[in-house]
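Listed below are the structures to be examined.
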Structure I
Amino acid sequence: MNTIEKILKIPKWQKVRYLLMILSCALFFAPFLVIPALFNVADFCAKLCPRRFYLYFPGMGIGDLTIQMKVSIAGVFLLFGILMVTFFFGRLWCSFICPVGGFPELVSRLLNDRIKIEYRALPQVAIRYGYFGFFLVMMPMLGISACVLCNFVTVPRIFEAMAGKERGIAFFFSSVGVVNLALIILLGFFASKGRAYCAFLCPVGAIDGLVNRLSASFRFTRHIRVERDRCVGCTACVQACMCGAIEMVGKKTVIDQLSCMSCHECVDVCNRGAIEYLAIPPETRRHRKKRDEVLPPLPEWTTISRPAPGSGIKGVRWQRVILGVVTGMVVLFIVATQVGATVRKMDPDGCFACHAFKGLDYIDKDGLPRSATIDESHYYASLHGSVPCRDCHRKIKEYPHDVKKVVVDCADSCHIKEPSKGEKYSHKTVVKEFKGSAHGSGWTKGLTGGNRLKELKRSQAPSCRRCHANTLYIEAEMMPRFKEMFVNCDRECGTCHQGKAWRGQFGGHILRRLLGGRWTKELGNRLCNDCHGDVEKMRLVEIEDKEGKKLKAGPRFILATKSYDMTLHSKMVMIENELGASCINCHAPTGFRHDIRRTDDPRSSTHKDRLASTCGAKKCHPYASSPFNAGFTGTDMHTLDLVSSDVAIAPIDGARFSSNWVRWGAVLLFLSLIMAIGSLFWILLAGKKGKIWPALGGNSFQKRMLKREPKKRSKQRVKKKTDD
């Protein structure tokens with residue numbers, strides 16, 4: 001039978017299902033990204049994530065759950081929509097729409113069944129909800145991020161890689177990416193029907209299964225239902241079921257609604273009409289006589305079978321027992337762990353008499369391009385717009401200036417008074433904090449326009465001016481946000497207070513006080529990335545060890561920006577969600593935000609003894625101080641497992657293989673390779689006609705689900721009896 005004939009013989013419902021899954025992949029994944037683009041994301045991460053916001057951290061309260069829901073607000077509505085559809089119509093999202101589960105199934109359908117893993121005979125409910133309980137409670141507590149073991153990340157990255165996008169390719173060159181790819185291959189591509197990942201590891205599917213089981217008890221909901229009197233025990237539905245939700249009990253079909261995905265395959269293969277997708281089942285009537293004729297009752301359709309229990313241990317439904325135990329343990333664990341603008345000074349030093357002229361550009365003796373022109377409008381709207389020039393360049397007393405006297409010391413005090421204290425404003429306390437930090441060797445004084453190159457050669461640490469410039473009080477890219485939020489202030493006050501300079505400074509004061517700061521987290525990260533994002537520059541950095549010996553920075557330090565970019569913190573910041581954590585939020589959360597110290601420094605906010613208080617900041621993880629969350633607070637946000645392998649920076653040596661992700665990745669990738677080679681061998685050399693059972697688990701499926709002996713085993717027993 002050729003391919004076209006096979007396609008034409010696909011039942012109508014299945015054709016619709018396959019087409020919807022293909023369309024869903026096109027809408028959700030690269031290169032189109034139609035639906036994620038509506039939420040300003042590139043995949044199911046951040047705002048669109050439906051599987052992370054309900055994680056439980058010991059000690060968290062309703063307020064913390066609210067924050068987590070805000071982080072994934074679109075995902076909250078997506079999951080709510082999925083569950084509503086499931087309640088009334090069955091698990092249509094999982095079977096007809098979900099591109100994350102649909103893509104592995106589509107690939108699996110194209111591969112030969114012989115070299116596959118037959119998972120459907122395994123105790124799905126016990127495994128699924130055992131893992132689900134671990135996912136909800138233990139993974140957060142142990143510090144295993146839900147994002148690093150997620151098919152909602154992996155499948156979109158596959159499409160990104162196929163589209164040639166760097167992020168997708170880089171993901172699969174990381175340890176975490178290799179593990180996830182191998183899981184998709186083993187539990188998707190080479191799993192019978194392609195839905196093992198959905199059956200065992202998908203938390204959305206686990207929640208969806210519970211709702212499906214609950215709603216199946218109601219007669220008005222539309223689900224896959226069985227009329228057992230019509231069932232002849234042919235087992236066609238059991239073999240067709242893609243999720244192992246059907247088994248034979250007493251030679252009759254029984255559907256497990258915790259696993260059923262409402263895919264309609266069982267309905268398509270049932271020639272007796274014993275299985276239907278029904279909304280309102282017909283009423284059952286008792287036998288009655290009419291004109292001496294006995295009228296039989298209408299069939300009783302049911303979604304939930306309750307066969308008579310057996311005796312002793314055999315009568316115990318162990319999957320339900322395990323589900324109850326896991327649920328009880330999770331609930332018990334949760335219960336147990338709940339215990340303005342200043343007056344403008346208009347150039348009092350008279351510097352603009354010369355420096356306001358345009359075109360004062362020249363090349364100094366070191367070949368450095370310089371400009372002596374100062375834009376008055378920009379200067380007055382800048383951070384230092386109220387500061388007289390000689391407050392910084394205080395050694396200048398005559399004209400022409402002596403270059404040696406234009407030096408700036410950032411710790412000097414200004415003539416401007418700090419309004420809340422009435423004292424002269426000074427960066428002295430900031431400089432003191434900076435000097436005690438990991439960047440403390442950077443220049444804070446002796447700064448001139450002409451010694452920038454000298455500074456770069458002599459100091460690897462940043463100076464004040466390398467991070468800070470005399471920028472506008474409101475950054476140009478922040479001005480639209482200011483105008484939108486303070487449209488009345490900008491319009492009404494501007495009636496009297498004319499000019500960009502006034503608006504720039506006074507508006508900036510409002511922006512800082514009412515919006516929480518002049519800087520957004522994204523701008524703060526960009527500042528850090530100016531240095532730390534330059535891999536070549538970071539490779540030249542030398543770090544002193546405890547004995548004072550200078551050593552080249554390690555790969556974890558060099559690639560810190562790349563590893564951070566893979567975290568949920570970075571993704572939230574990139575889409576301008578203020579619930580994300582920026583570099584400064586973790587490394588200098590208090591003081592003047594300059595006290596960035598090495599992790600092994602006991603005074604560092606990222607030291608192991610202070611991580612709980614750092615992570616437990618307001619609007620972050622206030623439950624982090626719970627002793628149950630020690631693993632969570634110890635999560636390495638800069639692990640090399642998150643970044644693609646780079647032999648030049650992070651050589652593949654013994655240290656890399658100490659990671660559990662690398663070890664698991666190697667094992668799973670090896671198994672995936674064996675499965676691929678076996679499948680190719682079977683197609684080319686060992687193909688055969690007739691029903692093909694998977695080599696791994698095929699016999700168990702026939703014995704447990706079909707309640708019959710595998711054919712080979714039956715033949716062996718007959719032969720043995722004949723010989724006897």
Structure II
Amino acid sequence: MTTYAHSVDGRPFSDWETLKDHAQAVAVRAAQFAQPFGGGDVAAALGWAHDLGKMKPRFQAKLMGETNTEPHSAEGARLLFSRCGGMGPLLAACVAGHHSGLPDVGDVTRRLAAVPDPVLPDWLPAPGVPAPFGPLTGDMSHFTLQFAVRMLFSCLVDADELETAAFYDGVEDRVVTRAPAVLTEAHRNAFDIFVAGFAGATGSVNTLRAEILTHARAQAANCPGLFTLTVPTGGGKTLTSLGFALDHALTHGLERVIHVIPYTSIVEQTADVFGKVLGPDQVVEHHSSFDWDDIDDDEDLKRLRRVTRNWDAPVIVTTAVQFFESLFAARKRRCARLHNLARAVIVIDEAQTMPRKLLRPCLAAIGELTRHYGATVVLSTATQPVLTRQAGLDVPEALEDVRELAPDPKRLYAELSRTRVTDAGPQDDSALVDRIARAPQVLAIVNNRRHARSVYDSVRDLPGACHLSTAMTPQHRRHVLAEVRARLQDKLPVRLISTSLVEAGVDVDFPLVLRAAAGIDSIAQAAGRCNREGRLKRPGEVVVFTPTSEGATPPEEVAQMAGIGAKVLAAHKDDPLSEAAVGDYFRALLWTQGIEVLDAALVDPDGISTTGIMQEISGSGDRYTFRFEKIAQAFRMIEDTQAPIIVRGGRWGIPDALLDKLTYATGTGTGGIARALQPFVVTLPHYTRRALERSRAASLWREDLFGREFLLLDHCEVYDDRAGMRMERFDEGDWIT
């Protein structure tokens with residue numbers, strides 16, 4: 001009797017996909033995905049076994065139209081569990097979770113105890129104990145083992161989804177070798193043409209940028225592995241990293257570039273730059289507000305949906321959250337892209353922003369990718385954090401054999417130094433406002449939205465006063481920045497009061513920057529907005545001050561960084577942004593609370609924190625009981641403490657015509673609707689959301705699609721067209737009228 005994997009309503013059985021055909025197609029595709037790390041045979045075994053449970057008469061009846069909830073993953077998992085020796089439980093977990101996510105291995109083992117050995121079809125290759133491959137040879141660590149399982153799971157789930165889609169799309173002769181969407185010589189030619197346009201640029205800064213680019217590209221023949229790119233702000237790191245990545249990939253046969261950025265706003269900016277260089281269809285932008293997962297209106301959108309799921313494109317620009325959380329994810333959707341990190345050039349921009357509480361697992365994953373999966377990782381920043389054993393990071397995961405791409409970072413820092421940093425000590429808001437009033441062009445950066453708004457309200461009547469914070473919609477912020485740049489260019493007064501978001505790759509150039517006390521890395525980023533192009537006859541001024549006014553207290557972690565930063569400022573008065581000062585800062589920061597702070601703890605169901613992620617992995621490895629779901633829950637780069645609020649009307653809220661269209665839209669998918677909303681959304685604390693709901697100033701929007709995710713805010717009362725949400729109208733519990 002023929003058994004089927006997929007049915008087609010209203011079509012004869014001859015048009016259905018047999019289980020044998022589907023299993024073979026998935027096995028071949030998964031093996032291709034795993035080939036770069038030597039796991040082809042094991043991935044093929046997963047493909048052959050993954051849908052074995054569909055042979056059951058009850059599942060076949062389900063395909064014929066019977067209403068039932070018969071599952072189909074346990075049988076293949078049981079087969080691998082029984083036949084594959086010590087790897088059996090781990091491979092069984094991959095099959096058991098291929099429709100949902102990678103489960104805790106102990107849970108799978110317990111569930112499979114009640115599953116009988118399945119009856120095997122004659123077409124199924126008999127699985128056996130897998131031979132050691134790639135990463136799983138020699139002195140293998142527990143971290144290496146669980147990472148290899150994640151990679152194999154990625155190969156299986158991506159192959160399964162692609163082959164299922166290919167069947168329903170009517171693709172014929174599918175069991176063939178497919179080339180991934182890789183970089184070609186055409187990409188490098190496009191880059192060369194683009195940078196040739198700067199050949200006539202003059203000035204010392206442009207000369208140095210050209211030197212940095214040329215020197216980095218000359219290192220492309222070096223063997224794949226770990227690199228740093230240490231270039232002061234304004235030295236052209238973004239284009240330099242792309243030029244090196246293209247040359248390096250083509251020299252060594254690597255397949256794609258993945259550019260990892262800490263902030264969504266810079267992802268959009270960088271993707272736009274790369275699109276101008278290489279062509280917009282060659283660059284895929286992927287972050288939380290660029291989600292095509294439910295859109296399938298035409299072929300282009302179907303391609304974007306696939307690529308943002310598995311990152312099979314020449315150039316991907318994504319966020320650090322998407323990248324690092326994928327490396328420790330359990331959910332099928334996030335895991336599907338992992339195998340495409342093998343043989344990739346991965347640029348981690350602003351590397352100093354890797355979260356301290358997850359530093360050890362992040363470094364361990366970077367080490368795995370470069371040691372066992374043929375990847376190259378470039379840590380790009382103006383303030384290189386202490387991540388190597390040579391620099392003094394004393395943890396097992398410290399990076400080794402790291403090569404610098406920039407020509408003599410110390411000299412670059414000296415030649416690109418365009419500012420003088422001084423410490424003004426304690427300062428209340430009246431003194432700060434007086435300093436702002438006396439300077440026609442000044443950027444003042446403080447540590448929280450409430451303080452930024454308070455200072456702005458004190459200067460808003462001065463010429464050129466403007467404001468930036470995440471309490472403003474993205475559309476509003478873009479307008480403010482455009483106006484700021486135009487006024488700076490025309491030498492008109494500009495007094496910009498901002499939170500630290502202005503330090504996130506925003507290209508502005510002020511003669512004076514006032515920065516509330518923070519970490520040395522933040523002060524360096526602030527300095528990058530001062531005399532950026534070197535046009536002043538003397539160094540630009542960066543003045544660090546310690547706010548003393550009510551409401552200026554920074555979050556606890558920022559306060560800790562500021563405390564360490566103050567000590568470094570005092571110890572390096574001549575040059576607090578020098579390589580030595582930055583090194584002292586990061587060494588002190590990493591060791592302030594001991595090694596345990598560099599590794600987030602798992603939380604058991606009773607709410608009690610237990611071991612850290614790295615300790616959990618090393619402790620469960622001998623028992624082959626990795627808790628993949630628990631690890632994914634612990635590895636959270638951003639806590640869910642903010643709620644999205646849609647601003648309606650006014651200059652910067654969503655227009656009524658677009659809102660009406662989205663309110664009644666059908667068939668475009670939640671991803672498309674969410675992206676259309678993005679320019680008009682602010683994220684606010686949950687207590688603010690609750691106050692808005694209680695006051696009826698905002699109401700749930702499209703609960704049918706998003707549940708309780710979005711609130712719709714009527715603009716008039718609580719959104720200021722110059723400064724955004726009126727945060728002073730909220731407190732910890734109530735709406736304040």
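Just so you know, all these numbers are worked out from the coordinates, no wet-lab data involved. Note that the structure is predicted; figures quoted are calculated from it, not measured. Cβ atoms are built from the backbone, for glycine too; each structure is taken alone.
Odds and ends about this structure:
- Structures I, II were shown, and semi-axes √(5λ) of the Cα gyration tensor in Å at 65, 29, 23 was computed from I.
- Comparing FRET efficiency 1/(1 + (r/R0)^6) of positions 229 and 389 (r between Cβ atoms, R0 = 25 Å, to 0.05) across structures I, II, the highest figure is found for II.
- Between structures I, II, the greatest calculated value of distance in nm of label points 7 Å out along Cα→Cβ at positions 133 and 549 is seen in II.
- Structure from which 22.2 was derived, mean count of other Cβ atoms within 10 Å over residues 221-228, options I, II: I
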